[in-house]
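What follows are several structures.
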Structure 1
Amino acid sequence: MIKSPKLYFLDTGLLSYLLRYPDADTLRAGPMAGAFFENFIVTEALKLRCHTRGPFELYFYRDSNQQEIDVVVESAQKFLLLEIKLSKTPSPDDAAVMKRQFALFPRARGAVLSFAEETIRGAESIEIGPWTRLYELLNSFAEAK
């Protein structure tokens, strides 16, 4: 594992200003749209943790082969792995890295969060669906024994 931090902006308005994005359309069409969406999901998870005193920690995972998992949620020796995609049509291939890394995370579940409208079950305890399920996933994860 590589122990290097990943930077997230809590104030995406300031980030947009610094990148000189004049409006939301420029942001959605720009090369940083995926990074903004990932940042949004991470900050929403942090807010939920702070406001509910959620018993979980958030991490970013990247190994020496540059295999990444966008968010690793850990609580009581169990893990929820999240892949964040800007797409409206995510596929099971979006969870490929997650499936390969399950061996490192015992008692793990996974989810691909995107702009999809429906939730589908992928292989190996992975669901693929809308980002709006984030709150439900985190709450049920934190409550599970």
Structure 2
Amino acid sequence: MHPFVLALIGGGLVGLAAVMMMALKGRIAGVSGILTGSLIESGTERLWRILFITGVIIGGAIPVLLSSDFKPPIPQSGTLLTIIGGLAVGLGTGIGSGCTSGHGICGIARLSLRSIIATCTFMAAGFIGVYLLKHVFGGA
């Protein structure tokens, strides 16, 4: 299946999940907050969070199931830099009180100024990081 079609399906599922979360739970589908809550909450509050994260993982497996020639992207920057990047993203979600799903998808859709600013900050940091790694430090 063409990568564009897979991306379209994925984007549609993300949008559907965000709408369903708001309609059924009255909550923002911010994955970092849901994941954190799945570790610290208990009872039914923990259960729906675990089910949501499980759905995210299963959703990530859909391209593999739909395309026999699907090859997952392999980071060219090496394991250490990938781990550092992941930790930086985690730190950023804590500092920014949310992640790209909460701010970028749900917050912008609600015209939240805070989310618009946070998303612009995420994007700018990403652009600057890629520029520095590729053009200043000569990474892959």
- prompt: From which structure (1, 2) was helix-only ellipticity at 222 nm (-39500 (n - 2.57) for each DSSP H run of 4 or more, over all residues; to 500) calculated, if the value obtained is -22500?
  reply: 2
- prompt: Can you tell which of 1, 2 yields 1.0 when distance in nm of label points 7 Å out along Cα→Cβ at positions 45 and 101 is derived from it?
  reply: 1
task: Using the calculated result 6, 22, 26, 22, 14, 6, 3, 0 for P(r) over Cα pairs in 5 Å bins from 0, in percent, for residues 37-76 alone, pick out the matching structure from 1, 2.
output: 1
message: Suppose semi-axes √(5λ) of the Cα gyration tensor in Å works out to 26, 21, 16; of 1, 2, which structure was it derived from?
response: 2
- prompt: Here Rg and Dmax of the Cα atoms in Å, for residues 85-124 alone was calculated and came to 10.7, 30; which of the structures 1, 2 was it taken from?
  reply: 1
- prompt: Out of 1, 2, which structure matches 0.35 when FRET efficiency 1/(1 + (r/R0)^6) of positions 61 and 117 (r between Cβ atoms, R0 = 30 Å, to 0.05) is calculated?
  reply: 2
- request: For the read-out relative contact order in percent (Cα under 8 Å, 6 or more apart), a value of 24 was computed from one structure; give its label from 1, 2.
  value: 2
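None of the figures in this text is laboratory data; all of them are computed from the coordinates on show. The model shown is predicted, which means the values in this text are computed figures rather than measured ones. Cβ atoms are built from the backbone, for glycine too; each structure is taken alone.
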